[in-house]
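See the structures that follow.
Just so you know, all these numbers are worked out from the coordinates, no wet-lab data involved. Since this is a predicted model, take the numbers as computed values, not measurements.
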Structure I
Amino acid sequence: MCVFCNQRSISGKRYFDIQDVRAEIERALSTLHGGCEAEIAYFGGSFTGIDRHTMICLLDIAQKFVDKPGNSEQAHVRGIRMSTRPDYIDKEIMEILSAYSVNTIELGIQSMNDSVLKACKRGHTAKDAEDACRLVKQNNYGLVGQMMIGLPGADIESEKLTARKICEMGADSARIYPTVVFYETELADMTRRGEYNMLEIEEAVERSCEVYEIFRENNVECIRIGLCASDNLSDESQVMGGANHPALGEMVLGESSFKIMKKLLDDCSENDIFPEGKQVCFSVPKGYMSRAVGYRGINKTRLADEYKLRRVIVKEDDTDMFRLDSVF
């Protein structure tokens, strides 16, 4: 097992009974509005690496929901997605999956630096990830590249390389997971021995923002930043430390927005428009207000302090980009 893994803590599941799966899917679907579409996702481990019989049974269960006719009173399941490791993808797996309505395969690539992968005892190489991504794309599945920030031996340059490689390998979207240290892992032991320094939230946000920008510039949607919030992640008996914060994604998106607005103000100064002591008004696309303002309004405060502004105004409109509307 790799040094950071404790799937029971991450998923919140202490045991697994295949007989419970159908009821769990039914329960989840019952929370959705009738007529909407859903996917059945097998996450929380390396799905294609489990016992073949169990994997096929789980696919059979999911497929029955996909094949079930939709109606106005019940959500329609349009397909299946799964997470797995690069070294658990091969031609045999592709052949098995081809019999089912699999839409998307998420690969836990984590790093494209072999030294980092070795330090994490990941058990696969960067080439394994390249081969797996190629197979996924050749078989016309959606590809999600999952990567981690702050792994043993990693730095911002190796993380930016990983993000660029994920884009080059044809990922349709990505997830960014800053490292959280769970008890009962080798990484926890490494931390106790002083062999690993846990990420502080501020550093995790900055490094995550750097790789997020690479995905954004390459039109690769980032569908998640940070682990999904759960009771387990707020349980001090489960989590030793690291970049564990329920609003981490919001912080990263806010940091990205701060950099965009900062550049717009710098451009003002270059054009002999000096905002000091004045009000500035930014326009942002609809739905971007929260990230523009920043976590707990921090962006407005930072901009006002750094540029000695009297007031920072942010408004949403039909623009498709951040824009500095006025300085007055």
Structure II
Amino acid sequence: MITKKLNSLQAGRGIAALMVVLYHANIKYGFGGNHFFGHMFSLGFAGVDFFFVLSGFIIAYTSYHFIGHKEKTISFIRKRFLRVYPIYWVYLMVVLAVCFLQYHDMHIFDNIWKTITLFPGHPHIIKTSWTLKFEIFFYALFAILIFSPWSLVIITLIAIISIINAVLQNTGTYGLFQNKQLNDLFSPFNIEFLFGILAFLIYPKINKSMIIILLICLLITMILEILFLTGLNFEDMAYGKRIIPFGLPAFAAVLTFAAVDHLNLLKTPRIFVMLGDASYTLYLIHLNLFIFISDTIFIPLKLSANWIMNLSIPVVIFTIWLSFMLYRYLEKPLLKKLGKAWPER
């Protein structure tokens, strides 16, 4: 099965990464200020929910036909490993070196094996790496499904427990389990990955009229969220409470982008496709870079909050440009070289 590149979805990935960047810039620097756009940026963390739904879609889109063909399991694991780990390790080494040289912080090496492997509960040396453990767990489940369709029984059980966990978190309970690792294992984020698979199963049936309805619903949802959910403290938000306000709109967005690609309704601007290509690098580097710039420039110079807010604009632009350069001259060549060194069999 040959899959074409879905440019609208790739652009959506880039926009979601940009949302997360602007969210962190707003927190760190006051990017956007206190007016409407500042409030809009405060909801940028919802880009993560889009990533999870999109991951479910892309894995199904590229590998659904592998299910039941156990000989394809290693090929699937190889692709996922190369996509996540090598460039993460490169950036991790840079961040470790900076932390050690600048802060003389030996604690960064605590549980370093967890950080390297992205094991649940790993120290977040790369600040945004907390989401990767959920991605990897989903990849592992799909690899098991490829190896044996009978594992669908186990996956269904995990999905049911994840739904129960989400319901409990929405009613005020922390979660189904006292242990954080177990709560992460049966995370409500698992539901968002399933949303992505559902979007894959539905998108060929979507027509132009349905796309217009989906877009109207998305627009209304975004306006309501900006009006009523601004100032939401993401750090204190239980994962289960994100499923309805952010997971469902992410499902609708992925479904819309996929249907647009399927029907060839739109020629996606190249700049957005490029942003999508560089989105993983942008996602990994931006928050550590913001912290580094703040600690080495803004704080020593004792700049006022207003100055920092104004300077945040060129900082964000520089971060995006840097992600383009790193993707083009580091991430892409690295993946190509590793792909040749570890070819598919």
Structure III
Amino acid sequence: MIENTSRLHLEISGATPRELGRARGAALRGTLADAYAKYAELFRVLGVDEAAERAGTASVLEALAGWRPGLVEELEGIAEGSGLEVAQVVALNARTEIIALGGAASSECSTLTADIDGRRLGVQTWDWHVELDEFWHTHDVAGPGLRYAGLTEQGILSKIGVNEAGLALHFNILGHRADGPTGVPMHVLSSVVLSECRSVEEAIALIREAPIASSSAFTMLDATRAVSVEMSPAGVYVIEEVEGSVQRTNHFQHGTPLAEQKSEVYEPDSTARLELVRERLAGGLPADAAAMVEVLVSGEGQPPLTCHADMSKGYGERWATLATIVTEPEARTIRILDGMPTDAATGEWRVLTV
């Protein structure tokens, strides 16, 4: 099911990875070059030159060819369908890893899960550069593996989503000093988890064997379990739910990767946001999805769970909450608000069920 909104939605299907990629590329042929150009501009603003970008994409392709060759075929298919170079498509999918080469200060996302009377729900804000707001969309993907749906960006295989087996995945970037574009990009890994895994347990096992060289947290939930999996060059660490909830912002919670964290990138903002969420949960879990969204509403003078862009700043520094997402894995449903938690009552929600 999909409710009509003005935001682009793609129905992508293909019997092989290459066909799946071609379908995505063809659907985005008119806009994908603009999306890449805007990201290339961001890379340069953040201090990543073209040579570093190209070296990074070559390393990513090498890592993927050795782990899941079908992913290379899918990325090549996007290039064939859109008219972009393969390296440009890879750069979009590895944008997190390429940006990590620059290391600028950032503001990012907030996520929480709740077990409400035996029904697990996930809620997240997606904060990103306001200049890239036109380049995200929703999608429903039916390929060789499990079908999944959710939110992603132009040309990028996956971000936040839920699959037909009832596994939901939320996404928060983390920062480790050894991060680099020499493994599987986190946005590509999201697509593999959603297309191959039927449970949190299967997802953890897959992640543990993936060639990981950058950092993010996948907060994942199914009907019986919720976890936040911290990934970095230092290893994979599972943060289990406590008292029916997992809370996640953009710093490591496990001591091993925390010791080499790029604290200057996300702190003190990330810790302040997590503390505010936990303060609000101290009296008990929210009663429903709407109350969970309310937890992520923040106002002037509070840590920016709801992020407003400062338009007096330049590209690379203007952060905004572009979307708010609610997942209900048991119902195989994801709800996506084109806007901030403060818009929940009046904004446009898109509902996707797989």
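Quick check on the output: 13 is relative contact order in percent (Cα under 8 Å, 6 or more apart), derived from one of I, II, III. Which one produced it? Going label by label, the one that fits is I. Work out which structure the value 19.8 belongs to, where Kirkwood radius over Cα pairs in Å was derived from one of I, II, III. This figure was derived from III. Determine which structure produced the value -9500 for helix-only ellipticity at 222 nm (-39500 (n - 2.57) for each DSSP H run of 4 or more, over all residues; to 500), calculated from the coordinates; the candidates are I, II, III. Label of the source structure: III.
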